[in-house]
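Read-outs: derived from the displayed coordinates by stated rules, not from any lab. Because the structure is predicted, anything quoted here is derived from the model rather than measured. Cβ atoms are built from the backbone, for glycine too; each structure is taken alone.
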Structure P
Amino acid sequence: MFGEPGGAEPWGWRFGGHHVSLNNLVVDGAVRSTTPCFFGADPAVSPLLGPPPLRPLAGAEDLARELVRSLDPDQAARAILLDRAPSDIIGGNRSELSDGDRMIHLRDIWRGQFTDPGLLALVTKMGDGAERASGYDAADHERLALTSLPKGVPAAELGGGQRDLLRALLATYLGRAPDGLVPALDDAALDAVHLVWAGPTGLGEPHYYRLQGPRLLIEYDNTQRHANHAHSVWRDPEADFGYDVLGAHLAAHHL
């Protein structure tokens, strides 16, 4: 918890673990921020007692695959940036996103590198192995780097059925917050959302995608453990953690 719940000042709560990170800010009795919102699954596919497997992030993966497979050759040429997937989401666990951000090496995702030589060597080896498995070089990382001007194909150039798929895909992320806490995504806002994909499109193959538009960045990857370890995140690059609201409050009341 941050601050005093129910008080006059802004307050917030965070719930986090290895594969979950929920962040909420409350100002003047109203929830003003619900991002970053992260969920992961390892394994991404787990057998149950009955025939269907357990796939916690199935919607976020299957709808995206269906959408990218529906693209015509010209659309696909713009959306699919690489035929190989990176080893993780590009934004990683950065508290703020910046133009040009590339994927973070495993040893660097903590607040500082481990001081224990054995542990540092282990995570470095794991990260190096993930990089080799992806086959990425510096040019590949640059091609997939985050940019303020979205890459990929915009929804404005998608057909009606494709736009329906995109709306359904977005709902698997935006639906993580209760009704009323997410701005309505009208046609104009949807038009500005861009789709990027990296990797093959076959089920069970390592892949990555992102959806990016004004105040929206969604990333998904399922690459580790032979494409059985998935990450998904919804962010607001301009106002994660409610930075915009907190900044306005500090400027108005504490300067």
Structure Q
Amino acid sequence: MIPVWLVVTFLVTAILYSSVGFGGGSTYTALLVFSGLQISLVPIVSLICNLTVTSTGTWKSQRAGLYDGSGVWPILAFSVPAAFLGGLTPIDDQSLIILLGLALLFAAAQLGWNAARANAPSSEPGAARPRWIAPIVGAGIGYLSGLVGIGGGIFLAPVLHMLNWSSPRKIAALATAYIAANSLAGLAGKLIALSATLELSDLIVFWPLIPAVLIGSWIGHKFMLGVFPERLVKGLTAALILFVAARLLWRAFGGS
């Protein structure tokens, strides 16, 4: 039986992340590390939850036509194989915690920056963008995502904004597709890598997390940005990520 606090924190995480266009895999992974779950299972559970949150968003974005002209396919063509290779790559417990902590620090910084600039005027999308940069960066982020069990959209989105890649709405949709595709590829890699030792019974116990993130993502998409300003939501999410990153790095380098 998994602890109630874990279900509740996954619910809250899904609300916060989905309300700003992400899946929450980085914080899911950190929370699972804190829960004491066997490290080899952490990326698998995290990626399943991440895929659960983002697959619905991807479907809705596709129906809304947000991928037309977004440039999503060249990015996925590079990132998905890289995420699969990341999933196949073995990683020791210490390295996973350190990489995840550093990744979360970056994520907190970029969300905090976006929160500070939430009301800043944006330039017209699509001007003089070097199209080869995003696929290459996407592949690097994809490999890291598969390795540590996150989706990576929270790292790709600021790159696309810096490149003035498209409209904010299309970038959010592209990040959602990127997270879903990388989560699926990374999960496949992890399952293959652990096929000899993985038991289905090890994962079934975590089933309450699936409805928790489904409900959380539904709340986040439907209500959160309509009730609270986007700057406030991003600021709160950045503060949560920063706290989790500090705890992870403190633990990794000998803290209690």
Structure R
Amino acid sequence: MSAETLSIRDVTKVFDLGDIQVHALRGVSLSVQQGEFVAVMGSSGSGKSTLMNILGCLDLPTSGGYQLDGMPVGNLGRNQLADLRNEKIGFVFQGYNLLPRTSALENVELPLLYDRRQRIRQPHESAIAALTRVGLGDRLHHHPNQLSGGQQQRVAIARALVNRPAIVLADEPTGNLDSHTTLEVLALFQQLNREGMTLLLVTHEADVARYAGRLVEMRDGRIRRDEAIPKPRHAAADLAALPVEELS
């Protein structure tokens, strides 16, 4: 049995909007084992973004428990949560969130500036290694406007990896990409997962979710389905099978 990377139990989240209470999560329980690739799918308003914020320690639940890499999260203060995010979680967003006037290498080095415990002894070398790992070892000094959308997302993935996190949380990471580049990014996620990285991907697209090894479907603040995907799609194979005109 693999170690448990994260676990939430009976988590609720209620937003108070004046006289109205919005129940975004209604008793959600979820465990992710080390080395899993999990896709969380749901339409707008299903609760998946709220769940992602809680798993990413960007928000706290109204009730329920959360453990990340064996550490209870609920009683941590602001600085402790910031340290936990920096050390345990890598984030990949739909919009890349790169600094426009900063090189790829400097963008990837950015999380290491907040490594107050200095876990990463050679930050510069670690950032180069992360970019090389995602296939951008020859683009270290390029700025975002000199990179394609897919390359910018690879920089964002390298930034998520540089702190050697326990889990990478990817929020609609292919939402701004065309079908060819989407497959490139999914192939990279699958490769990272084969290397042992734990991944949780939030998407509203069933075609994207099928490349993970497990599907969690949310609706109305609850988990409606949680099951293994018996034969995940192979992104690299699908990329190779694309018609020539789609690769141009």
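If Cα Rg over 2.2 N^0.38 Å is computed to be 1.01, which of P, Q, R is the source? Among P, Q, R, the structure yielding 1.01 for Cα Rg over 2.2 N^0.38 Å is R. A value of 16, 26, 26, 22, 10, 1 for P(r) over Cα pairs in 10 Å bins from 0, in percent, for residues 7-78 alone, calculated from one of P, Q, R, originates in structure P. When distance in nm of label points 7 Å out along Cα→Cβ at positions 199 and 231 is calculated for each of structures P, Q, R, structure Q gives the greatest result.
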